[in-house]
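Several structures are given next for inspection.
Every number here is computed from the coordinates shown, using simple stated rules; none is lab data. If you're wondering where the values come from, they're calculated on a predicted model, not measured in any experiment. Cβ atoms are built from the backbone, for glycine too; each structure is taken alone.
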Structure P
Amino acid sequence: MKEKKLNFKNCTQQMLEDIFGLTQVPRHKALQEWLEAEGNISDFERKTLGHLRENLMLRGHTWNETELRDKFIGPMMVLVNFDSDKVQYFAERGLSGRVEEYELSGSVDGMIAEGRWKPEKTYFCMNEYKKEKDPEGDPGAQALAAMMVAQEQNGGQFPITGLYVKGKLWYFMILHGRAYAVSEPYTATLDHVYEILRILKRLKQVIYEMVSGEGGATPPEGGTTN
């Protein structure tokens, strides 16, 4: 029997639901706990976020996808500082795996994974688009497909987190079993930018807690949730 292959970039939400029996739920306990967890923003982080937000507000409409990543998304990830000897934030890396009878594969704009030199076990997948309306493809579905591969890598032990960005809009996602949920958008040109950082800092804490349970990992300095 010929192996069935599916590339992330060709995935749509309807396709993933039809093939894999996924169900979108309006509220998911794990997603709500992640989004609503308390956390502090330091004076330095607040000042940096103010600069990033102003730059996005004034110039973001002229940026292409690479500029959006380099001038806003990347600095946000650096501010959180996910990297350690065991866990890294990787960009533009390939990810593949077998989900049921399908081989899912593709390039992921950003992922947080175990591995010092390359991603080996993925916990978080991100996809980004410059345009807020009618981008080519389905960014949420592409992130969701990558999250399914990450779920297989982890044996379905815990929820897999994700994110897709459309211009200034950030949508956080969670996948657990065959149920998934997507947050309402956080607008990075508004005060939501502080909420985005708080959510990312909580994500860092959760991932390091999971990794610690499998052999120990200490979060690097910066971006910790108090």
Structure Q
Amino acid sequence: MDNFSAVVSSLNGGILINLQLFFTTLLLAIPLGLVITLGSMSKFRPIKWLTQIFVWIIRGTPLMLQLFVVLYAPGLIFDIPMSNRFLAAEIAFVINYACYFSEIYRGGIESIPKGQYEAGEVLGMTRSQIFFKVILLQVIKRITPAMGNEVITLTKDTSLARVIGLTEIIMCAERFTKKGLIWPLFSTGIYFLIMNGILTIVLKRLEKKMDYFRA
């Protein structure tokens, strides 16, 4: 019984790290992704090319590699060691997911027929009015399923933070595995299933609420 209590307490502490990484990544990556989208769609070609190259690099390399780069590069290149491992993980996750979100945003924006922009201009609306009053709701509706998939993927990806020594839930479970207990490692799946089950319900309700708006 003491072992069980110790395992549950350790796993609960570990999942808090996963949750903190999850929520702070969403909070920062969602708006940053929009900024990156604006850069990749900019009419100023240098900004457009630089943004697109940056997104290509981030999307084309493993998140695990990016975690190591963020943790070790400042110390090796600038002689400024990254001592906060959670901060390193947060930076890597935010940049990675912001780039993925930016491509989802871009696809949603480009899927709107140009005729709707032209119709808004005929009615005397400014470009900002057209975007926020006509285009935005349609974009949100179209990108909700893709964003939902990325959000669910993020919950599982938080476990990658262990590669840089962040004591998330799987690392906590591994410590007990070394002591001869295998069930704590398998039980981590229950935590992730609960998290993703809650997210699935929330996302389905969000999609249902968006059904009233027919693009």
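Just a few scattered comments:
- Computed 1.00 for FRET efficiency 1/(1 + (r/R0)^6) of positions 144 and 176 (r between Cβ atoms, R0 = 30 Å, to 0.05) - originating structure among P, Q: P
- For -27000 (helix-only ellipticity at 222 nm (-39500 (n - 2.57) for each DSSP H run of 4 or more, over all residues; to 500), calculated) the corresponding structure among P, Q: Q
- Which of P, Q yields -0.38, -1.04 [log10 I(q)/I(0) by the Debye sum over Cα atoms at q = 0.08, 0.15 Å⁻¹, calculated]: Q
- At a computed 19.0 (mean count of other Cβ atoms within 10 Å over residues 32-39), which of P, Q: Q
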